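What follows is a set of structures for review.
No lab work stands behind these numbers, since they all come straight from the coordinates. None of these values were measured; they are calculated from a predicted model. Cβ atoms are built from the backbone, for glycine too; each structure is taken alone.
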Structure 1
């Protein structure tokens, strides 16, 4: 098992990529603290996983919630090795000038401020034990942006660059920081990205992906597993595209 003895926090774990990551990490031996704004969903995933997994309500845009999640993991499992910053949101696909200030603030709070919050909360615990590992979920939107998602695209560009800077600054403390950049996937956010879910729009999105399909939670989980494992011990500051060739 590639994560035996490791403890991982996975945010946005109630569904989609987060649920897939939590399941695979648990199968590979990790103790899981599944966080989500949807407390019932987080607890359901934890119950499904078993092996002492914990489900916890968490608004990743709030520093207090991030600190509570880290404290809960350390109290329950004695350490914290991995944080997967997966929780994310988007404004609906539409012209950039039609996105409201409230929508803008929310997408930056969830997608970008969450990285800050979990760094503040988790780095001291990781440094104290001699190292740790962040896997932050970016997007192909931060590398090859689509029209209609300008402000969302900007948040993912921020995730990518912030993660690279974190990797350099935290390396002396043996804390690795990497990013996954998924292409659009079969998750609840898909309809938001498309703006309108029709066969024609789906075909257009899939047509931009050379391997000819959307990403799946298992695709993202497998890539996250590699970056979180000791097999990637000399990899930090990278943005790994899990995109079926979308960014080529």
Structure 2
């Protein structure tokens, strides 16, 4: 059981002080009855909370799909440069969302934002082998030797050992799909550069069961659907 003022404040839409004022004004209802005291408690998984006759989602965690544009840092804050969190409204930033993994400043595509630390840890752990698929445009053309090299697991010039990765040439072979099961620093760029195919552009298409919504324009976001959330949580249980 949780305090109702804490539940409503956890959505990021209101501060605890604002919630108390809403309750004082008789604008908050729990399961159809008015809430009279901020310290009243309810089961967040079962209660139906309404503010001004609109239902409020008080689920413990928030999951946001973002189409990351180029030019933003995959960070929660930075003193000098804009970050992906700057694309969200204030009420979501208040919840303490963070990106699950990082995309380079010039890399675009799927980015999951959440406040679910346990899920993020499982998705990012190399031991869990969660696939991440990228579309890369390179200088030159990838070939079967490149495919075999990535599949065997590369050792980069600085001694970094990479897990076996997938490489699938597309179009004129200057575009390819790269599938990773880990996410080391600049890994796609470093692997392809080591093969003499420097990356011109990089775009993440999917991460585990999540695929970037083709209707989501760069810089736009949406909450995950119930189906997407269920798939993520099912993945968490099985990895």
Structure 3
């Protein structure tokens, strides 16, 4: 759906280029009084639109790559935490610590501390109000929360002198390396998400600003050509089928 959404913007620009080529071919016969519709402004809008589309296209790949890197960094974290818990339970570690780690592992999996309550269907009587019990999600799976939960596990176990695993990936150093990659990848997604938003905002301004934007100017040009050359003219027939869509942004 996102691809089709972007395609709609591109199609508007492609049709505008064809419209500009048509009015250029009309030569001096194309003489609108409105400065918005004159060829110099049309050429400026065309170039600004091409630049805006290009900026969006350039901004999106780094963001998608950052998302992929973050997905890889977070993959297997609940399972890794489970292994840490199992190992901690075999060592001489304070029970309160292992219980705290167990709770954090549960949160990493997004599991409930208590079973999910079923929606109650009350008996309907003449004067009996119907009560709805809405289940409240307790899943704590945002990336920031997962980082926090995993970090807390490391802090808890780092304070336990008995936690000295031989397995590198379960060691405090190994866990800290995973945590650092989680933090770095999450920050990179945040950083790379800004350029696409800025680029799309600029594109939307160029294409969809009322009156002066590409779509409104294009539709005004078509109206002018119909008026100046006639609805049955060859000139109007060349531009009649060029569609411009005001995409909700």
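Say we calculate distance in nm of label points 7 Å out along Cα→Cβ at positions 149 and 165 for every structure; which of 1, 2, 3 gives the highest result? Walk me through the numbers on the way to the answer.
On the way: 1: 2.4; 2: 1.2; 3: 1.7.
Largest value of distance in nm of label points 7 Å out along Cα→Cβ at positions 149 and 165: 1.
When distance in nm of label points 7 Å out along Cα→Cβ at positions 13 and 173 is calculated for each of the structures 1, 2, 3, which structure yields the highest value?
Details: 1: 2.2; 2: 5.6; 3: 5.0.
Looking at the calculated values, the largest one is 2.
A value of 5.0 was computed for distance in nm of label points 7 Å out along Cα→Cβ at positions 29 and 197; which of 1, 2, 3 is the source structure?
Answer by label: 3.
Here Rg and Dmax of the Cα atoms in Å was calculated and came to 30.2, 92; which of the structures 1, 2, 3 was it taken from?
3
Here helix-only ellipticity at 222 nm (-39500 (n - 2.57) for each DSSP H run of 4 or more, over all residues; to 500) was calculated and came to -6500; which of the structures 1, 2, 3 was it taken from?
2
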